[in-house]
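Laboratory data are not the source of any read-out in this text; all were calculated from the coordinates shown. If you're wondering where the values come from, they're calculated on a predicted model, not measured in any experiment. Cβ atoms are built from the backbone, for glycine too; each structure is taken alone.
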Structure 1
Amino acid sequence: MLRLVNINKSYQIRKGKMQNVLNNLNVEFSSKGFVSILGNSGNGKTTLLNIIGGLDRQDSGEIYFNDQEISDYELFRREKVGFVFQDFNLIDHLSALDNVIISMSDENKNKKKNATEILTKLGLEDCLHKLPKQMSGGQKQRVAIARMIAKDVDVIICDEPTGSLDEETERNIVGIIKELSKEKLVLFVTHNRRVAEKYSDRIIRIKSGSVFEDINDYDKTASTKIENNKLYNENCLWLSIKNLIGRYKQTVKYIVLTAFIMLVASLAIIMESELFRLYMHDYYIDKGIMSIILDIKDDVVGEEDLLSDWETKSDIIHAAFNFDSTIKIGRTDYQVSGIYTPSRLEEITSNEYLKEMLTNGRLPKESNEVLMSAEGAISLLTKLNIGGERLYDQFMTGELDSEYVYSLMDDKEFIVAEYGTPRMKVVGLVDDNKVHETDLTVYFIDGFTSLFEYPKGLQPTKIKLYKDNLNRDVNDEIINIAEQNGQVEINEDHRKKVDKIYNKIDSFLELSKIALYVIIVIASISFFSLLSTSLFERKYEIGLYRSIGYNKRNINKILGSEMFFTGVVSLLLVIISLLAFAVVMYFKLDFIKSFVEVFNIINLFNIVAALVLVLSFFVSAIVYIVNRTILKNSILSNIKDL
């Protein structure tokens, strides 16, 4: 039995002006029967039902169920009340069957079978898997009734459920509700007095917020007490999946956008790693960034000790003497042709770095065997009128490769056009992109310069230091050491050129990071804007869950699970993209030797960990937005046309 005592309710229509809707209303209802509530618009009948159903709260007064005052309206609404709305309030992306299942609590162990039976009894066996947009008004209303039946409650609230139906459909719907009233209390709001008089066991007229007329008596038999049996925890995960599938267009949109944000965040993390720094440095190796050039002071003696001393320094993998002097290289018919080309010299006896740069041929074994770069070999052939003039252009455009260039050098001998005119052979080529040459350079091993007598003696004037770390701070540290060394000084021309390169690298990396951060901020703002819009578009759906009896925790779990699934799929897409990126890096970047090195460079583990944090943040943001906006509002504001 339901009893309302001195219920008052008013609404603020403007500042300082209140409108009284219910005024000390007192009424009692039995545990079953068809009770029609009539009254003109604005007299409070809908407000009365909203308060009974727990969708709105009275300003004062008490409501009793079986002589027990209701204090927990969420519990009362979940356990005892079901709604049939005028506009059906079905969830558009769920089938008729799923719209019924959402009202079944955890105690119902065979939800699909039971929902099918209810819909079949209501003549909807052909509509089980239809969406609301595929059904007529009468069919949708019967689905709404089936949803209420499936909830199995004691009080059924119907707010003009036939207002938008034709007369025949109205008769069928009211007939179904009348049948339910034999076991349950039906509160039926309508403007149609004919329907009320035909079907009602009792008619109540509301006028000016009070009971004006009460026709027919009522049974005062009490129903069961309120028990906390209806829980919807098991439905949350299932409903999340149904929402993701039913709203697949929105789901795909959020997955793509979330993946985009995560991918941009990943790139920002990679930019903080060594990847792009290494790439940019590798790109500029041929400009001399791999090396530091030191000028040996004129009064320095014991050069060999000086060289070995530098090779012991940290971050230096090799130190080699360079020479301002050049040698003349000519054809084997030098005596006839008189053609030669000057070439610089660099010793590579123990240069492990340069040995790794070998692209064709082999390393020198004899003192008369040397290496050149592919471009250096082309330059030599061209100047000695051995290769064609188009050879360089064909090589630079990729029409010819270094293997072809080496085939032109193989088995050829050249004359060192100095005293003694020894013969030399080019036995291998080094990678042009990995060495720094301003002029044609011959890379020789110990004993080469002993093959000829240089007029003024061949003395080293420079030291070339090869670094194993290309970062600018390492370069600056080595330069600081050199500046404190009394035997050498920095080659200023080379330092200025390298400084310009480092400035370019630093500027590029800094601007890239700033651009990525801006993109992340803009993308995140867009994402939250889209997310908020989507949540507010779903406020009626959320309101329906609440009217059925889903509590705030259930709703947070539903929406949080949807975002979690979306985020996990997005995360997988990002990981796949990063793995594809790693494969490209492995094949395209020469300084990377293994996939393990790729993963270490891009910090894949750290990226995934960071993305999990981003995902957790988005899920938490959803819960926060829902709690601070939609769930903070009254249920009444989230239900259509109540």
Structure 2
Amino acid sequence: MTTICTALAETAGRHGDRPAYSDRADGGWRTRGWSAFRDAALEAAAGFAALGLERGDVVALMMPNQSEHVLADLGAVHAGGVPTTVYATLAADQIGFVAADCEARYAVLDGRDQLDRWLPVLDRLPGLRRVIVVDAAACPTGDRFLTWDAFLGLGRAHLAAHPADVEARWRAVAPSDVLTLLYTSGTTGRPKGVLITHEMALAEAELVENASDLPDHNDAISYLPFAHIADRVLSYYLPIRRAAHVHFCPDPAQLTTVLREVRPHGFFGVPRVWEKIMAGVQAVLAAERDEAKKQAVESALEAGRAYIAAQEFGNTLTPEVEAAFTRADAAVLAPMRALLGLDRVRQASSAAAPLPVEVARFFAGLGLKIFDAYGMTETTGAVTANLGDCFKLGTVGRAFPGVDLELDADGEILVRGATITPGYLNRPEATADLFTPDGYLRTGDIGALDADGFLRVVDRKKEIIITAGGENIAPSLLENHLKEHPLVGQALAFGDRRPYVVALITLDGEVAPVWAAAHGIDTTDLAALAEHPLVLEEIAHAVEDANTRLARVQQVKRWRLLPAEWTAESEELTPTLKLRRRVVHAKYADALAALYTP
């Protein structure tokens, strides 16, 4: 009977002295081994027991990526509770909805920013018994609040007085029990709580481990929210199985620095992360004035692309292509990967949305294969993936062994397997709608399978544009082409029941100032840049380039460059950096309407 509790006990027993999790501290790293980390998790479990946590009680967590986050999560699980990580970008009303929906009994918050989001709704949550705050200086006074240190002190005292209590609690946890409750990011309305059990999470971790080429006890970086199923699997459930060493990056803005310090063996990024890394490299290359150096880099990138392309499914790697890559790698590509902190990466992957093929080809030029995968919260993460010896760029790979994948008559991807959720919390109708009569999960995504069984995700079923002329258009195809230009941060294609397709475009906040400086523009203000003739001319070129690769009915006829970035905070993006189309449609209704005005 395997649960996360028994898996952690086994790893702590076999690899107790190996490093488990490291936090940034005083310019370096503070690290705990697996045995010490489990001891701290049991203290947290005892703390919850001392506060009266009962089996099935929900503990809401809102913290950055840090040890306290995993310890609070593991503590809740070992005490018999159910943790749920709440996205840190949610507004107070959204937090109130989630906390009320799951009837959270406890909350663990990091500090002032999180408190400011929770305090306005606490009066609406009478069932929330205690709020534990990691930052003692930010912790309010009153019986409802408790500092993290005081909470762990309660746990130590409870362990001393009732040594058998916590052990009895975690041993009573069953594989079919809920391990975590994860709320969808709400791209199409109110978020839904997805039930993830121990057996589902461990089955997913086993699938990922069997598909990976990572060394034993690999080094990794955790920077995506723990409300995202991918980071829970890759930085929590899988490391417990593998006794891996995870380094926390609580501020994603510091990711490039942490990458260079840690040099991980595996690195996962949602497409936008890979796009931003690519845009940064392209901006540096564009600013290079030495034509000989630029040519040497371009020749090396071409050798890298040829090398990776020769290894794609059905192709053959010739000695000549391999030799050309070896020379280019030694002279140019390996140093470039080292500058990015990607020189030790043996498993680079992407998911959450299809990775644009041009992004994959760019990193192929660096000699790096990015293995695109496909899955969702309701499938506990990936159910298909490209693998080291079996991949096609531009696809999300083949189904994992044991995963039953089919396409419905309309192309919707249907999935069955051991990692599929039993349903949504408090949503019997939505749960019923989630499954076909024969038990397949409806993903809501439209896909296409090629003759070799590789899956390509076309778009979300409900996001397909049907023009006034009856043409079906996948907006993400247009948007991905537009975002290939380094100046473009985000793009939204629009045209449902309209005579033609238009687009809203934003600048990349990091690349645009660099590009502007290289072109003699003396402002870094995005609003000013969005009106500058040279910038508008360059965006026009980006649109023209995208249109050359699209059918006539798919082409963007008119567009507008907006003066500000889209972010999760401004609500155009989900916390996982996917477009909230309804929000954009409503927020920029006038701008969209103007694009159809003669």
Structure 3
Amino acid sequence: MTHLAGRGISDITGEAAECGMLGYGKAGQQTTGLHTRLRARAFAFAEGTGAGDRRVLLVVCELPLMSGGIVQEVVRRLPPEWTESNVMLTATHTHCGPGGYFHHALYNSNTAGFRPKTYTAIVDGITEAALAALDDLAPAELSLAHGELHDTSANRSRRAFDRNPEHDRAHFPHAVDPHTTLLHIARDGEAVGAVHWFPVHNTSMTNTNTLISSDNKGYAAYKWERLDGGTDYLAPETPALVTAFAQTNAGDMSPNLNLRPGSGPTENEYDNTRITGTRQQESATALIKEASPLTGPLDHRLTHIDLSRTEVGPEYTGDGRAHRTGAPVGGAAALAGAWADGKGFAGFREGRNPVWDTLSRRVVYTLSPALRDAHAPKALVLPAGPLNRLRPMVQERVPVQLLRIGRLYLIGIPGEVTIVAGLRLRRTVAGIVGAHLDDVLVASYSNGYFHYVTTPEEYDAQEYEGGSTLFGRWQLPALCQTAAVLATALRDGRPVHRGTPEPLPPARPRRRTAAAEQPHPGHAFGDVLSFARIGDRATATFVAAHPANDLRRGDTYLAVEHRTSDGAWNRVADDGDWCTTFRWARTGRTTSTATVTWTAPENTPPGVYRLRYRGNTAAGAGFSGVTQAFTMP
């Protein structure tokens, strides 16, 4: 069977200033600039050239979470043969990306509402990447390989993990999932694309960081494409190599090996991001030589289920009795946060919360046996279900998807799945379709978001992940039951009932804040206020305008320029590079500065350089400023 494959990449970076970051949920974590830009990488697959041929599209997005609104709008913009069933949009789960792009209010809690500019940047960028991948479809050789990656993740919820049966724990003897998978795409023997799956939280950067960052998975892609492959992200054409680092069941997998924020393998969050990303990239490149041809058909199934009221059959519950999921409620442990990656709200802790435990047990569960069966022993705190009737807070009707690419199966779950919960989903699908377990992956963070998925045993521990399993103790069995329906239909070549998608709530735009729109007295926009070079680092501060005036998507706020032998200036780095930072700050009600920093990499050629800043006024007028020339020895 001849496969066609296509690749695309685009910028999806939102507002780089005064926009709450999504992931940690901290009110004070507001964007103040860029360390790296965020990108969407799309991979299209088709069996042939005919309009009726089977096809699937995978887009890996450097976003904190995937929203249902983003999915609906992107699919609407694609050609009609591309639907929610054969398109998977999945997030890498960086916690240092701009928020405000959800239609459900809970996820806009630190952005003062919906942010149209960030939403538009994400939708436009994902659509561009997807359409580029469709245009790029051409015969290709696909291959698949599996391996193991150690010393890159730690189980941040060991007490919950240890409650699982021995036959589940035996699959993970070190309480981590080291399983890696590489889908390699080549044309005429030359690599043109790759997708690498490995479960680890994208939280090497801490909740004190306010620069937009794609974190460890973003660095892995950046290293392979840019540092090793020489890709120019600002070039208009699709680069020769597009690589993505996607998530699987990373729900309880932390990159902070010492189980403290920003700790492990070093005590520096930037170094940890680079090292953890490098280990994933090196794992991926090492698998190329192990890959074997990926043959077989493409296929897909998707259905929507109402997780607030799903009947779960006794064959899936584990206790031989039927149960029912419940309306979404957040537990006290959810508000505590995952301590290994960053604490949540004061007054809450993982595990027991005596006041809330007692209130739930003696009052709420006594009055409602149905609620008790669905949610006990969770200490109920945030009743998202009832709040949804007043203002949509979280999604209740969610998509569950199954994609097939040859012998590789991807179970699309719009949540954060722990490794044992993922194992049960994988075993369910593998047993039905007759696949090897290694070839079945859980694609977490796909097509929407409904928080966590734990096993019933882990749920009883009420660690952070259990408290964040919103629909109760039987949520994973409900998902396994649904995955079984999809797998059976796919195996037998039958369609599935689409279910009823959740209507998209109206967006509630944020309150506008005062703009910083005047140059400093006696200066023009772009003027250099200060410049210094110390060793391999050059820093300049410029008179700035607000970055939200123009997000410069597909462009850059800064440039590092090198003077060539003929006197021309050549850009050698931009705001998407690891070696640069762009920081914006207010200096008054209507004035601001932009600080550009470049730390020259070790292999920087000696010569003459300068730094440039680019901005736009509120009226749309572009401007730039440039430093004096300086020499790097």
Comparing 1, 2, 3 on Rg/Rh (Cα atoms, Kirkwood Rh), for residues 230-357 alone, the highest sits with 1
Answer label among 1, 2, 3 for the case where semi-axes √(5λ) of the Cα gyration tensor in Å, for residues 166-533 alone, calculated from the coordinates, equals 36, 30, 21:
3
Structure (1, 2, 3) behind the derived value -11500 of helix-only ellipticity at 222 nm (-39500 (n - 2.57) for each DSSP H run of 4 or more, over all residues; to 500)
2
For FRET efficiency 1/(1 + (r/R0)^6) of positions 246 and 550 (r between Cβ atoms, R0 = 30 Å, to 0.05), the calculated result is 0.10, so let me know which of 1, 2, 3 that is.
2
